[in-house]
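So, here come the structures, one by one.
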Structure I
Amino acid sequence: MPVEPTERELQILKILWARGEGTVREVYDQMSKSLPIVQNTVQAFLRTMEEKGLVRHRVEGRTFIYQPVGQDRATKQKLVSRVLHRVFDGAIDQLVQSVLSLRQPTAEELEKIETLLNEARSNKKPRRERGGK
């Protein structure tokens, strides 16, 4: 993906990743549940995101249907990589310590982390998480 998405663009991408694709109206309906936003603003964001290469569209009748260009996993990895290197100078332990200080992980999250650590210890490539996370 050529450009790093802004916070609002990332919210829109998350909606499109979850749906696979969506119209302006569908994205607006989802966003407006948690954010005071108008449909025209969503449309403007999607146009800008298309110019940036973050989404593309196809037309059905008079309706534009938007699809994300990049996969959620690749985008998340790029964003985390930037934070890891820019903020923590590549120190994974400091990144993890910072994340863990934000909130107490659930038992399920701790179990997943333990599995990832065990895989890293045995020099296995960590398996892809299920559910697109």
Structure II
Amino acid sequence: MAELRRLVLDTNVRVSAALRNGSLPHRTLLKARLEARLLASDETLAEFREVLLRGKFDRYVEPNLREGFLQEYVRLCTLVPILSTIRACRDPKDEKFLELAVHGHADAIVTGDADLLDMNPFRGISIHTPREYMERV
């Protein structure tokens, strides 16, 4: 598999990376930071903020540390304007990641979401689990 230049990380990967240092999603994010341009949209960042700052995660990581993680992630990302909607996924909540990938000219999406994984590839954009991303050549 060729080196990925532009990458979309799903919310589940980013939240897991923030909550579990050393986990597969965390290692995936670290690798992605080194070898790819991370893409984000207003909608994907809003969802990330909403999920990451939920009170149920307070027992794992303090809110101020999660907020810092979020701010650092935003600094790392290239913000992509979404110019049109895509209606292709069986879960409408996941379409924001397809829109981001298409409008951001992504090479891949990394996700643990079966609704997205089942669409691999989508308009020439590969969709991988974190494990597949980490194991690629």
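Just so you know, all these numbers are worked out from the coordinates, no wet-lab data involved. The structure displayed is predicted, hence computed values, not measured ones. Cβ atoms are built from the backbone, for glycine too; each structure is taken alone.
The table below lists the values:
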quantity	calculated
Test item: helix-only ellipticity at 222 nm (-39500 (n - 2.57) for each DSSP H run of 4 or more, over all residues; to 500) calculated as -18500, pick one of I, II	I
Relative contact order in percent (Cα under 8 Å, 6 or more apart) derived as 22 - corresponding label from I, II	I
Given 0.75 for FRET efficiency 1/(1 + (r/R0)^6) of positions 8 and 88 (r between Cβ atoms, R0 = 30 Å, to 0.05), calculated: source structure among I, II	I
Among I, II, which structure scores highest (criterion: Cα Rg over 2.2 N^0.38 Å, for residues 32-79 alone)	I
Label whose coordinates, when distance in nm of label points 7 Å out along Cα→Cβ at positions 96 and 120 is calculated, return 2.3 (choices I, II)	II
Source structure (of I, II) for semi-axes √(5λ) of the Cα gyration tensor in Å, computed value 33, 16, 15	I
